[in-house]
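Following are the structures in question.
Read the figures in this text as sums done on the coordinates, not as results from a lab. For clarity, every value in this text was computed on a predicted model and none was experimentally measured.
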Structure I
Amino acid sequence: MANGWSGYAYLLLGRVNEAIDRFYQARAAEPRNEGSHILLAAALGYKDEIDEAKASLAEELDLTSKFNSVTSVRNDPFFKIGNSRYHELWENTVAFGLRRSGSPEA
């Protein structure tokens, strides 16, 4: 999961190409980890690679319906941590990318 963590950090920092590389590695290492799929979808959506983002989002939904909307991701205890600056970064990267990938708001 080290690649997933570093990918998440890169995504929050706007280093999207590095984030995408890490999420692909994390997904290859743990293909049933829904977090890698949803964050890859967010990163690809952020980068405007919409077809690939939608495919990753669909793969996550095939694994579980846990993250079936932007709100469901936002409300996950893992993503509820942090201060206002963290939440601003999350909204501007993860939520933005998920919306572009076709994830509904609620």
Structure II
Amino acid sequence: MRIHVTEYYSGLYKQQDPIITECQKQYISSRHLSRLSPDHRVQLDVPLGLEEFKLALEGLVRGRTPCRDGFPQEFYSTYRDILAPKLLEVYLDSMDEGRLPLRVE
């Protein structure tokens, strides 16, 4: 059962090539959308750093549990210096592999 559910949802959320109609192309071309400069693109492609990750942990909503582990934001904030390096490692590995570890899924 788990295999079928995993296959279903994996296929459901796979990125597919969008079909853009002529009307959509005209609409998009009529918008004056700003574009990122090459320098900004490079900056945005840099992997998330430890300090930035710690700031993200601090920005979690207080009094709520951000994960299924049941620990509130205050826990992550209190133990930020211990948890952040490992959580960042898991996050970066997940980004490289394109999926979360099995224990998180």
Structure III
Amino acid sequence: MELMKPYKLNEIINTVAKKLKENGIENQLIYEDMGFYVYTKEWEDLAKPDIICYLDNPPEIDDEDNEIYPSFVIKENLKMFISDGNLEDIIYSALLQKKKRLQRNSLMQ
């Protein structure tokens, strides 16, 4: 995925989930190393699959602990939606729960 390009939230989630599955759910990726945050113009309390999001660098922190957002984020008036690490953790947790549920169901049959 490229920075500063529009993606639907479900596209981002599916891409991260695919990478987690390819590496094995037990071998969680360290997505923080990629250094992206997910930003959106359409801030909502509930995430919707079709909300348009952009990936860009995380904000920098200056000497006075102020967040300095990337120029693209400022120019497009975007708001931070979720960090890469938090997004990965949520998807990882959902995939792990699904795997455990499937294993439990197969044992019950």
Re Kirkwood radius over Cα pairs in Å: value 15.3 computed from one entry in I, II, III; matching entry is structure III
From which structure (I, II, III) was helix-only ellipticity at 222 nm (-39500 (n - 2.57) for each DSSP H run of 4 or more, over all residues; to 500) calculated, if the value obtained is -19000?
I
Label whose coordinates, when semi-axes √(5λ) of the Cα gyration tensor in Å, for residues 5-52 alone is calculated, return 23, 12, 9 (choices I, II, III)
III
